[in-house]
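Right after this note come the structures.
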Structure P
Amino acid sequence: MMKMGPLVAQVFLMKVVGTKLFKLKQIMNEAVKNNKYKMLDIMHHFTSGLKSLYSQMTYEGTDFVRANCGGAGYSSWSLFTEHYSLYSPVPVYEGDNTVMAQQTLSYVQKKFKNI
């Protein structure tokens with residue numbers, strides 16, 4: 001549990017944030033139907049930052065679990081190898097995650113200057 005505990009906590013946190021984000025998306029969709037686009041900018045930067053964070057966490061978490069399963073984690077029967085090969089390019093689909101994280105940080109800094 002000492003090894004997997006932090007990873008399980010990350011998964012639960014990702015689920016909670018994802019549920020909240022889904023609700024915000026529904027609110028944004030209703031606003032867009034009424035020609036109100038204020039939330040689009042916020043949601044774009046928020047989801048870009050989360051994509052950067054979540055894709056990296058998932059990639060590293062999958063590798064961590066696979067390695068901690070010993071030899072069985074590297075067996076094709078475990079399906080970790082298939083998941084790993086399918087998921088490993090995700091963090092770089094839209095360029096390096098570092099760039100997306102920097103863009104999100106830049107947006108947050110700009111908003112804090114307005115406070």
Structure Q
Amino acid sequence: MKISTNKIGARIRKERETLGLTIEGFAELIGKSSSYVGLLERGDRTPSLGTLFEIASSLNTPADSFLCDSGSDAVNQKISVPRRKLNVYIKNLSDSQIEQLVGLIKAAFFFKEQ
């Protein structure tokens with residue numbers, strides 16, 4: 001069975017766009033150049049297994065969702081897009097930054113309820 005690099009690239013692009021990430025922002029997130037990401041998304045390059053797992057982790061989605069024609073979509077539907085977006089942004093924060101963010105969120109909801 002041959003896996004189409006075009007399909008893998010299209011799936012990567014779809015997940016990136018779903019989370020509202022630009023090519024540049026996504027490239028920075030995975031530690032690659034934006035031109036490399038463009039090549040991946042067009043199917044002109046095949047990611048290594050390590051890169052594929054880094055991409056999946058950065059997009060908060062299972063790696064097999066880029067390789068399989070079906071099945072993994074059900075996994076992604078269990079985690080809402082807003083929650084996946086939030087995870088992408090907080091993934092690289094330190095514990096103290098997360099504590100500050102939690103404080104801001106609590107304050108925002110406290111004032112909203114007033």
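Values quoted throughout were computed directly from the atomic coordinates according to the rules given, and no laboratory measurement underlies them. Because the structure is predicted, anything quoted here is derived from the model rather than measured. Cβ atoms are built from the backbone, for glycine too; each structure is taken alone.
Using helix-only ellipticity at 222 nm (-39500 (n - 2.57) for each DSSP H run of 4 or more, over all residues; to 500) as the calculated read-out, with -20500 as its value, let me know the right label among P, Q. Computing helix-only ellipticity at 222 nm (-39500 (n - 2.57) for each DSSP H run of 4 or more, over all residues; to 500) on every structure in P, Q gives -20500 only for Q. Looking at FRET efficiency 1/(1 + (r/R0)^6) of positions 15 and 31 (r between Cβ atoms, R0 = 25 Å, to 0.05) for structures P, Q, the greatest value goes to Q.
Between structures P, Q, where is mean projected area of the Cα convex hull in nm² highest? Comparing P, Q, the top value of mean projected area of the Cα convex hull in nm² belongs to P.
Looking at Cα Rg over 2.2 N^0.38 Å, for residues 55-102 alone over structures P, Q, structure Q comes out largest. With distance in nm of label points 7 Å out along Cα→Cβ at positions 7 and 79 derived from the coordinates and found to be 1.6, which of P, Q does the value describe? Value 1.6 for distance in nm of label points 7 Å out along Cα→Cβ at positions 7 and 79 corresponds to P out of P, Q.
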